[in-house]
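Just below sit the structures, each encoded as structure tokens.
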Structure P
Amino acid sequence: MIFPSTYRKPILIAGNGVRNAGAVELLHEFRDKTRIPVLTSMNAVDLMQGDDKLGFIGVYGHRAANMIVSASDLVIAVGVRLGLRQIGNKPEYFAPGARLIRTDIDQYELSRNVKDNEDKYLNDAGEFLQKLNAEAVPCYGVWNAKCFEAKKVLEPYDKQAGNLCVEKISDLLPEDPIVAVDIGQNQCWAAQSLTLRGRKGRILIGGSYGGMGCGLPYAVGASFASGRRTVYCITGDGGLQMNIQELQAVASEELPVKILVLNNRALGKISEVQAGGYQGRFLLTTEASGYTVPDFVKVAEAYGIRAVSLESYEELDTCKEWLNDSKPCLINILLPEDTLLLPKMNWNQKDMMPLPPDEVMNTVKTILS
């Protein structure tokens, strides 16, 4: 027997190993049957979408997701590394009062301990979930409802212009879309705030397998691989410049790739490091320190691709037809240069910063107690 029924607040954390094992439906079956809250890694954030989405864990994860992990008494990790960017530099801060059950197909991943007393299963994620589904696991609907209540309380906080922009994009996407995401602030905003309708959509996040600039090539490949389906590419002004020549592939192949540039005219994540760790000594990351951005509309039009620049994400409704037809386009969405990526967790912290008001944090802790 894998699942111990003596726990009150269990959670399951799912990673890309679930998708690689072809076990997405098994994951949903387990969640629907037991109502155990399911969180994900960043790379696997599309495993739970729509009303099922609680969020992903980690340094740039959802505050609610990380607080749910901290409040849990049992963590089942399926096909997820639980690496430093997911649990931080101090393992003792990760699910401090919880028993940990881990399954992974890679024996070398399991050779590394997250907790001293964890249970490990060298298993394919699909086989493991099949075993879990065969067990008589209680229903945790009340605990699940508390987790979603905590998420609702925290929803008004931590939203920057980038998050609001991605939320607006979500509203305009069809059901079960394919979205390719670049590296940088846009990646984290998309993982935090992109909520797909349906269960079959994909958010293609490269993680460490794709460097900055991977978003547009991902979109081209995804369109070909899906039979020339429409693919939405969320990228930043820095990432797009890394592989801007791939506009030629989009144009010459007439691929229905919709390029949404979250343009804050800065190399955002790097400039944040320079601001926080180097006393604001910016170098080639902001307009004032020598970083420049081309006129993306002119560049796209030079390739024969329709393009428009918007002063704000609130103007995205004017592009609704472009987002739903079969032709490529580029939409340059201007954001404030100082748009931040929040919340975030220092390697050695327990809480994500900045903190919401004390009464909000206390309310959430009470809900999850």
Structure Q
Amino acid sequence: MKILVVGDFHSAIYEEAFLKAFVDCGYETDRFSWWQFFKGYQYGMETKRNIFEKIYYKFQNKYLIGPAFGYLNRDLLKKVEAFRPDLIFIYRGTHILAKTLKKIKKNGIIIFGYNNDDPFSKNYPFYFWRHFIKAIPFYDHIFSYREKNIIDYKKLGYSNVSLLRSCYIKERNFYIDKDDESRFKSDVVFVGHFEDDGRDEYIKFLFDRGVNIKLFGGSSWIKSKYYNYFTHKIGPIDNLDNVEYNSALNSAKICLVFLSKRNNDTYTRRCFEIPATKSLMLSEYSDDLNSLFAQGKEADYFKSKEELLEKLRYYLANEKKRTEVAQAGYERLLKDKHEVGDRAREVLKIFKEKYEKSINN
């Protein structure tokens, strides 16, 4: 069986991780990447194009329209014709047209989709998901990141959908001996983007009460009304590469998690990445997350600023309990199999059970 992984491919933790996992499972796998059609402007890559050309490509990538967008879909068809995959796995198919998938399916190729964002969220502009929504009927199976979206797909009359949670990557998220000299050493850390959902209010609340907290996440934090306050306290809010990210989680006694309201999240990728480092995860509460890691036993949760502060003080004062909960979270992570290779095998299981016979006939 041959698998073609299709997606943006700007990050090693999304499409690239699945591609490697499929290869590790023993399948011939290739890629189709689309970021280069827009010259990489959005990822800070060097380009010789002038400012007007950059705006031209930025416009097409943002509004999903124009010549580059058309070339992308044309070249995908050429790639499919040349590689002749049995399965196409499309990651977050914002840029793929329904008519492109319709043409592909005429060749008897099975098409799977996966999306880590919420295409039904009202917090995106109207145009962002329009191509993906129109293309839904042409996917043979769609994997949903969250339970909520399974219901959303079924309301559209699409029933070939199942849950495929996010994951950690064992080569990138792992335990290391705590380095007391690490520049990331802290009692508490939050590593993540800014979202206008009150997370900055929580972090300011902790700063105001003298908690030893570090904050990372890059330029998005400039949108916070407390940006100057935070940078005055800790200096620049740096973005971290993977090695630094893993070190920051390992070097903190407690790692915070805030759930994206934009995507209606009830859990997030960090909920697997943090236990992999054997640091204690302290997250906003959700029933879903509590079903993954039991409250007070394998992780812990908060529903208010006051409860967050109370639990931070408790775990910082009780090293034995903190270590026990963190270790139990690590063991639960391994037991329940939340690594990207486990997710790839879930995808392959669906293919073998439902679609393998159809491509062999």
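Read the figures in this text as sums done on the coordinates, not as results from a lab. Everything numeric in this text was worked out from a predicted model, so none of it was measured. Cβ atoms are built from the backbone, for glycine too; each structure is taken alone.
Tell me which structure, out of P, Q, gives 24, 21, 11 once semi-axes √(5λ) of the Cα gyration tensor in Å, for residues 82-153 alone is calculated. Intermediate values should be presented prior to the final figure.
Details: P: 24, 21, 11; Q: 23, 13, 10.
Computing semi-axes √(5λ) of the Cα gyration tensor in Å, for residues 82-153 alone on every structure in P, Q gives 24, 21, 11 only for P.
If Cα extents along the principal axes in Å, for residues 34-105 alone computes to 40, 20, 19, which of P, Q did it come from? Provide the component values of the computation, followed by the final result.
Details: P: 32, 28, 26; Q: 40, 20, 19.
It was calculated from structure Q.
Assign the value -12500, calculated as helix-only ellipticity at 222 nm (-39500 (n - 2.57) for each DSSP H run of 4 or more, over all residues; to 500), to the correct structure from P, Q. It would help to have the intermediate numbers written out before the result.
Values: P: -10000; Q: -12500.
This value belongs to structure Q.
Comparing mean count of other Cβ atoms within 10 Å over residues 74-81 across structures P, Q, which is largest? Each step should come with its number before you reach the end.
Details: P: 25.4; Q: 15.0.
Checked P, Q; max of mean count of other Cβ atoms within 10 Å over residues 74-81 sits with P.
Compute FRET efficiency 1/(1 + (r/R0)^6) of positions 90 and 266 (r between Cβ atoms, R0 = 30 Å, to 0.05) for each of P, Q and report the one that scores greatest. Please report the intermediate quantities before stating the final value.
Working: P: 0.45; Q: 0.80.
Comparing P, Q, the top value of FRET efficiency 1/(1 + (r/R0)^6) of positions 90 and 266 (r between Cβ atoms, R0 = 30 Å, to 0.05) belongs to Q.
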Original post:
For percent of Cα pairs over 30 Å apart, which of P, Q scores largest?
Top reply: Q
Original post:
If volume of the Cα convex hull per residue in Å³, for residues 194-281 alone is computed to be 120, which of P, Q is the source?
Top reply: P
